[in-house]
1. Ranked by mean count of other Cβ atoms within 10 Å over residues 3-10, which of I, II sits at the highest value?
2. Given structures I, II, which gives the highest value for percent of Cα pairs over 23 Å apart, for residues 99-250 alone?
3. Work out which structure the value 21.5 belongs to, where mean count of other Cβ atoms within 10 Å over residues 91-98 was derived from one of I, II.
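Please treat every number below as a calculation from the coordinates, not as lab data. The structure displayed is predicted, hence computed values, not measured ones. Cβ atoms are built from the backbone, for glycine too; each structure is taken alone.
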Structure I
Amino acid sequence: MAGDVIVTVTLNAALHVSYAAGDASPDGVRPISRPGYRAGGRGVTAARVLRSFGHDVLAAGLAGGTSGELIRDDLARSGVPTAFTMIRGESRRVFRFTGPAPAGQVLRFGELGPFITTEELGRFAADYRSLLAGAAAVVLCGSLPDGLPPETYGTLVTYAVEAGVPVILDAGGEELRHAVSHGPDLVVAETSSADPGLGAALIRLGAAAAAVATGPLVRAVSAEGEWTARVTTAAGDPPPLSVRGALVAGLVPGQLLGWSWPDRLRHALALAGAGELNETGLGETGLGPPGPWSAAAPAISTSAVRDHVDLAAYERLLDAVTVERSP
């Protein structure tokens with residue numbers, strides 16, 4: 001029987017490390033501040049946003065080394081409980097250096113994810129199946145670290161379906177291709193404007209519903225119909241959606257409570273555009289040419305970490321979201 005906790009899974013969690021640099025000294029050395037640390041990854045962002053709206057959440061996934069400890073510590077400070085499976089490798093780090101004003105040039109460097117062994121994957125699978133017993137829903141987000149096959153998300157979707165737990169999948173590339181046929185309740189994906197039919201394709205392949213971001217737009221497809229949502233401002237052009245993890249988090253309550261799709265989209269887009277952007281780093285989705293199964297060149301930043309939601313901005317954006325039903 002499903003429980004009350006929303007479990008978010010981040011298999012390639014990151015520690016975002018930020019520095020502020022000063023002007024170069026006569027010998028060419030730039031002083032930098034002591035580092036600031038933030039836990040990152042789309043599932044982590046989703047957990048933070050859901051927690052900020054009062055939902056019971058549990059952040060799970062894989063974490064290791066000193067970086068893994070700092071990821072858990074930062075989430076604890078945000079009030080997000082964790083149940084990461086520990087690995088021997090070091091969780092990846094994303095470094096951000098901000099230069100002095102007025103230019104404030106930003107340089108970003110990212111490590112590759114750790115290699116995950118078969119034994120570690122087995123321990124995580126056992127932990128994950130235990131967590132499903134108390135889950136109201138499970139949210140599977142982001143890229144896979146080295147060592148995990150592209151079928152990994154498909155297996156995790158199957159476990160959730162067998163346990164009767166709704167599953168929301170946010171993935172791209174081969175991971176999405178393999179997982180969609182296992183019957184996720186909702187797929188969140190991204191595509192270029194050259195492929196507006198991805199949502200319908202995901203439904204045909206096995207997803208119960210799909211929400212596909214294309215630039216500043218989100219197209220939702222389900223058995224009830226199709227909708228297109230965007231934020232409309234007085235300036236004319238819709239602003240970019242800030243954080244994809246927040247978009248995912250915004251779709252979760254409506255999935256569980258059976259909201260109408262217009263209400264789901266208004267809530268999700270307002271969340272994706274509201275709040276304070278903090279640390280930035282590398283995107284979660286990899287590099288590659290845009291295409292039907294690509295998660296490249298994200299229009300929604302996957303690299304920003306949101307510490308909290310600006311509720312006043314959220315309320316303003318709710319009225320600025322327009323939702324149109326396709327004929």
Structure II
Amino acid sequence: MRATTIHAPGDIRLSDVPDPTIEAPTDAIVRVVAGCICGSDLWPYRGANPITAGSTIGHEAVGVVEEIGADVRQIRKGDFVVIPFVHCDNTCPHCLAGMTSVCDHQGWTESGQAELVRVNQADGSLVATDGMPDDAMLPSLLTLADVMATGWHAAVSSRVRPGGTAVVIGDGAVGLCGVIAAKELGAERIVAMSRHEPRQALAREFGATHVIAERDDAGVEAVMELTGGIGADSVLECVGTDQSMKTAFRIGRPGSTVGFVGAPHGVELPVRQMFVRNVGLAGGMAPVRTYLPDLLERVLDGRIDPGQVFDLTLPLDEVAEGCRAMDERRAIKVLLRP
């Protein structure tokens with residue numbers, strides 16, 4: 001099959017690799033209908049993460065089940081499915097507690113930017129739609145594999161509440177989906193911190209009531225002025241850098257919670273500040289499968305339309321250009337069609 005591979009920083013290729021096969025009776029093979037490039041793929045692309053030359057990349061995909069293992073009972077060949085980027089059995093103690101991203105039988109989507117993907121624990125992981133969805137629905141369904149569920153996790157972890165003030169740090173696809181989540185969870189004032197006009201416009205369309213373009217001290221001052229010196233009830237940290245995390249703790253009001261979902265790189269927590277001001281930290285890798293049924297219903301009935309975060313669609317063989325476009329911030333998120 002054709003699959004995206006990474007060979008060195010900035011070196012993305014479409015390569016011929018072996019087709020995935022059923023390795024365990026709980027596996028399924030899914031033919032990818034749509035995949036995409038994630039902001040977290042840019043960490044190795046920029047050289048911030050170690051790279052195994054020639055490894056496949058991409059963890060977000062939707063598609064049609066092509067083959068199932070002998071023990072798969074709930075998922076059938078021909079089902080159109082959303083694939084959570086972390087696979088789970090959905091029955092272990094951690095899954096039953098809602099932490100499906102830390103399943104005892106955890107697996108990963110390793111070739112989402114490809115023609116085929118193997119899914120561990122197919123019955124526990126995959127969520128099927130009722131028939132083949134309309135093509136126009138694909139972008140929003142694809143966000144449920146990661147970014148919409150991750151933005152939702154940031155909002156839930158930061159304890160967004162009806163009538164509260166939520167500040168979203170990060171204007172990538174996850175941050176923009178965090179705006180959607182904050183609105184759905186009832187926040188009255190939703191502040192998007194963004195310096196890019198197209199992303200600001202989309203944040204407003206998704207429900208942001210205010211946009212703050214300033215960063216660092218100026219950004220903190222702008223949030224404090226907006227909130228009358230109180231700070232935010234909930235802070236959604238959707239970047240993962242030391243700068244974004246420090247800003248998050250400075251703008252959260254005493255007793256607030258920072259919900260962090262940005263993969264941390266070089267972050268040092270201001271523990272003393274957290275202690276003195278009683279500002280908590282929660283979040284981590286999103287338990288996508290836990291949120292999927294609810295989010296799928298919201299997409300299918302038209303309450304949310306997170307697929308708008310895809311502002312560039314390319315054929316799979318132009319994946320390298322897709323990575324460049326996201327790295328250069330010419331695109332928010334790139335959808336790939338095999």
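1. I
2. I
3. Value 21.5 for mean count of other Cβ atoms within 10 Å over residues 91-98 corresponds to I out of I, II.
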